[in-house]
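A.B. asks: Take a look at these structures.
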Structure I
């Protein structure tokens, strides 16, 4: 169908990937981050959240949201 009533949404795939592999993204993000560079996120707090999440089975919701926003912003550059 060319114009479906509900367009495809890959949010669930993105969230699953970030929850499973988000800490790998965080490692790169701590080196160079749009959100940190522009002052929207405190880099030290972000690093601490990453260390705390290391022992968690999945990335916590708030950290996942920050990672998703960073990945989204990077896709626009």
Structure II
């Protein structure tokens, strides 16, 4: 269980790829480096609620979806 990625990191990667965006593109939205964004996607760095909300708004999905509480976007 320790090596399992957080749901939000998997959803971040899925949303980015399904929108044909690079990590650098999304890092710009979050005002962070590509390296930092990559760590979020790998689940090796925790993301703030504010940044997650920024992504939810950017992708037009709910916070519940981002957090894995629902599969409905």
Structure III
């Protein structure tokens, strides 16, 4: 489970051998978790505090190609 980035309020991970659709995981500093679709940046499972979610989505918005590349490398 590579951590791609540690942000102020959370971190972003991509897991190997994970299920479709391609997604990443947000783990907030309080331990809560959410999975987010790379395609449309919608939460598909879990819940994190709003501030952690907004921070992670802002980071991910311009890095979708990187997220998809890493997801494919770990899940093909």
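FYI, it's all coordinate maths here, none of it is from the lab. The shown structure was predicted, so the numbers you read here are calculated from the model rather than taken from an experiment. Cβ atoms are built from the backbone, for glycine too; each structure is taken alone.
A.B. asks: Tell me which of I, II, III gives 2.4 when you compute distance in nm of label points 7 Å out along Cα→Cβ at positions 6 and 54.
C.D. replies: III
A.B. asks: Of structures I, II, III, which gives -17500 when helix-only ellipticity at 222 nm (-39500 (n - 2.57) for each DSSP H run of 4 or more, over all residues; to 500) is computed from the coordinates? Kindly include the intermediate steps, with their values, before the conclusion.
C.D. replies: Details: I: -21500; II: -17500; III: -9500.
Going through each structure in turn, the value belongs to II.
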